[in-house]
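All of the numbers you see were taken from the coordinates with simple rules; none came from a lab. Computed from a prediction, not measured in an experiment: that's the story for all the values here. Cβ atoms are built from the backbone, for glycine too; each structure is taken alone.
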Structure P
Amino acid sequence: MLSRFRLAIATRCWGRTPWEDWPALAATGAQGIQFDVRTELPAGQLTGTGLRDFMHGITESGLKVSSTVFPLKRPLYDQMELDRKLAAIRTAMEFTHSLRCPLMCIPLGKLPHPDRAADQQVLREMVTDLATFSNHVGVALAWTPIGDSAEEVATILRDVKTGPTGVDFDPAYYAMTGRSSTESLRAVRDLAIHVQLRDGVRMLDGGGDETALTDGAVDWVELLALLSEMEYSGWLTAIRNRGDDRPGDCVRAIEFVQRTLLGG
């Protein structure tokens, strides 16, 4: 029997300002919500009384902030304004903590080529430094792979010993690059601390396209069974970056997982 997973929705896909109607989000069947803390709800937008009222509205609806996401404009190891970038990430982590949330997702970016030793060193130092800060602030970082295999990403993250860190697993990314999502998850099963409910397919021209859940190449029954076997206890977050009905697709993704749990 499949485990009872914790389900969330990324509010940036909701189509309207979520804090104007928390009950509507709660009615989707999700227990958690994910905020983009760079553009949707940036650090500093809520302080003092505003933050308390904001959190009260979420709590009253039976929801909780399950995770946040902090997009990057350049690869983590890009040395342009490196200190400023590091400070911005730390500020976002502190804000995530103020939302009573223990997890922030962040893109790892394409790993530098092995010949680029300086970039590789910067990447390792930044991941290690931020893991140390995770211990301080109480917010773990879930790194989202972009452009690399699960095995390559695992090699980098398994070397981090200074604090909590792991993988934000995106099945759609592997489907869109012609890889098996299930086998990719097996490669990082000890590192997966957040999972995206997102689907995709590889196109004939070699590119990839995001789809609604179950319309792509991800075998969701198999993937959910593996997560259950792993005794995965983290969140599954419905995310839809494209499409004519992103809110509806997110709700249907939640409903699909719930039906699968019931054996339907």
Structure Q
Amino acid sequence: MWLRIGCSITFDVNVTTPFILMLRPRNGIHQWIARESYTLKPSVPAIEYTDNFGNLCQRLVAPPGEFTIQTSADILTSDSIDVHFGAPFEEVQNLPDEVLTYLLPTRYCESDKFIEMGQEIVSGVLPGYDQVAAITDWIRNNIRFNSDSSHFQMSAVEVNIQREGVCRELAHLGIALCRGLCIPARMVVGYLHELKPMDFHAWFEAYVGGRWYTFDPTQNRPKGGRVTVAYGRDAADVAIFNQFGPALFPREMSVRVELLTSAPE
């Protein structure tokens, strides 16, 4: 399916402020970018680099005053996600080197505190994909997805106590439970077609059967129409923007995902 995705973010900047943005999707096995635009108002010099997770990052300094970032892209992506019950658990000693970092506890995914809970959730379940599916179902049935949650930037431990959160928090819990079972798991941030309310979205991937699979506790069925912007160990690695200096929050932010009836010309 062809999607036209984009965002507009406006800040009121009080003092000269360095930013690191993470707003550009990249071509990959599951998505192809046919057209892309990226506009800064006012126009300022920007340097792009690739971080340790392969994400495209834009580094710039915003002057005082109104500062707006606008992005748009036409992307070919799958209208479904792969489901593979029975995909086996990968022994840690056989995992690729680049996957090992996704086994470790992190700031928002305290996996060392979820070992017993994870074992209880997957008791009697076939190791591998089926365990991750069981974890995803458990979160969907026991943790309330609330896009208006008053709780902010919760870790897996905190969301398990509060029993509600936004997509990012539910992903943190899924990642922590997987890692507690020695299943590599990583955070994904991007866009999801027909997400309600529309916003940036977060989900997680788990490494079983020799590859990464998508899991999303906020959706009641396996759903495609996804555009990946960034991968990381948890939300700290995949923030769509980081600013340095006095705290800044967007004055306005909009996200759009539109289904195209045909390939863009």
Structure R
Amino acid sequence: MLTDLPTGWELHGDLVLLPKDAFCGEEWQAVGAELWGAVAGALSGQRVARKGEISGDERRPDVEMLLGEDGWVTHREHGIDYSFDVTKSMFSAGNLSERGRIGELSCTGETVLDLYAGIGYYTLPLLLRAGATHVHACEWSEDSLHALGHNLTANGVADRCTVHQGDNRVALADGGSAADALGSCDRVMLGLLPNSKDGWPLALAALKPEGGWLHLHGNAPGGEEEAWRDSVVKELSEMDSRPVTVERLVKVKWYAPHVRHCVLDLRIG
């Protein structure tokens, strides 16, 4: 039974979110429902849920509520309130440092495009801490859109963000709802895993003619992060005649065994 005890967990408000392999053994299941009350009490929570696999294009989490029925939580981080339903939208605790780093960028006076906004993982730090003038936020998940709208209003920045619903490849097309973002952005966020290649042409087209910044996320084989970096630069250079300069390679966290979640800060000249 001890081997099924979690070595870590996430606490979102009063909801304890356990790893997917916690308390899964037959012996624990035989304890019954009173187990979850004991777990909640031990970890200073009132609700308990357990993670599952991330699935589908919308990266919907397969979370099981074990104690309580409502999965809506508010997580406060770096002075920002992120609210979402743990059963419908994912929130990676491992990206804490990267969300903090984005908030420390100097974006005063800038227009930013977030191609994969989710519940506002990077949109909110850009507006609240980095000083961006305006963010165009693209998202296609109905659940994430609901949380994003709530979070923009709750944090008092809804008037500085335009949310574009649906596939960003459609929204950014000629006549699409976000077409005015093309050629007008100083910075583009590409925060999609395992890679954001489908968004690279859009990101390059969104930057001003004189260039700007790309913050490009992706999964790299562990120990081969620099080779991954070089391959990304090569592909981008083949798409656009403007020079690509790597300003920073950030190793965020281990995504899976021998697979590292990385971010490239790229300057497009």
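Given -4500 as the derived value for helix-only ellipticity at 222 nm (-39500 (n - 2.57) for each DSSP H run of 4 or more, over all residues; to 500), which of the supplied structures P, Q, R does it correspond to?
Values: P: -12000; Q: -4500; R: -6500.
Derived from Q, not from the others.
When relative contact order in percent (Cα under 8 Å, 6 or more apart) is computed for each of P, Q, R, which one produces 20?
P
Quick check for you: by percent of Cα pairs over 31 Å apart, which of P, Q, R is greatest?
Looking at the calculated values, the largest one is R.
Where does the value 5.4 come from, among P, Q, R, when distance in nm of label points 7 Å out along Cα→Cβ at positions 37 and 229 is the thing being computed?
Values: P: 3.4; Q: 1.8; R: 5.4.
It traces back to R.
Kindly point out which one of P, Q, R the value 17.4 was derived from, the read-out being mean count of other Cβ atoms within 10 Å over residues 61-68.
Details: P: 21.0; Q: 14.9; R: 17.4.
The read-out comes from structure R.
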